[in-house]
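Following are the structures in question.
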Structure 1
Amino acid sequence: MSIQRFPAEFKEEAVRQIVERGYSVAEVSARLGVSAHSLYKWVKAIKPDKSEQHATELITAKSEILRLRAQLHRTEEERDILKKAARYFAREHE
């Protein structure tokens, strides 16, 4: 039993057929003469890791929360200043 080596371009095209074009692993395996096991390994190796994507999304969400908290704090300070100004001017008109 010989181990076949496939060029990177071949592997990328095989994965592209599965991931982008929607062919099943079985279809691509039969058409290209590659074992389904190899195809699954190639897909896993080439596809971005979902945990990395999830971590990026969490960092983005955390940044947005921090930005919104700072904006809320500024808005509350502005509101408090306006309340004080309104009380001051209301006393002047009495």
Structure 2
Amino acid sequence: MVFSTADSGAIVMGTIIERELVEPLQSGAAVNSSIAVRALTSLSQSTQGFDVESQLQILWYVPPVGSQDAIRVLGFTYSLIGAKEVERE
């Protein structure tokens, strides 16, 4: 999403979805969950692992064309949006 500014620059918002798969390396081992993952899965640990999705949203200011100013990060938010135990086949 992009909004133009009064000085002919722009405010730009971007969203990145991150997926992380955490699995134990050895048979019989378990991985511990974070407090946030535990809140979504009700599991404190798993011998199968966790599949976790997070969302990063970033807001930038982009100066007008020809400006010597640099692009600046105005703000960001990072949120856990999903977590589940890995399903074994």
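Throughout, read-outs are computed from the coordinates displayed, never taken from laboratory work. Values in this document were obtained by computation on a predicted structure and should not be read as measured data. Cβ atoms are built from the backbone, for glycine too; each structure is taken alone.
Taking FRET efficiency 1/(1 + (r/R0)^6) of positions 5 and 77 (r between Cβ atoms, R0 = 30 Å, to 0.05) for each of 1, 2, which is largest?
Answer by largest value of FRET efficiency 1/(1 + (r/R0)^6) of positions 5 and 77 (r between Cβ atoms, R0 = 30 Å, to 0.05): 2.
Looking at Cα Rg over 2.2 N^0.38 Å, point out which structure of 1, 2 has the largest value.
When Cα Rg over 2.2 N^0.38 Å is computed for each of 1, 2, structure 1 gives the biggest number.
Give the label, chosen from 1, 2, of the structure having the highest value of distance in nm of label points 7 Å out along Cα→Cβ at positions 37 and 69.
1
Here helix-only ellipticity at 222 nm (-39500 (n - 2.57) for each DSSP H run of 4 or more, over all residues; to 500) has been calculated and equals -2000, so which of 1, 2 was it run on?
2
For distance in nm of label points 7 Å out along Cα→Cβ at positions 13 and 29, which of 1, 2 scores largest?
If we compare distance in nm of label points 7 Å out along Cα→Cβ at positions 13 and 29 over 1, 2, the biggest value is for 2.
If relative contact order in percent (Cα under 8 Å, 6 or more apart) computes to 31, which of 1, 2 did it come from?
Derived from 2, not from the others.
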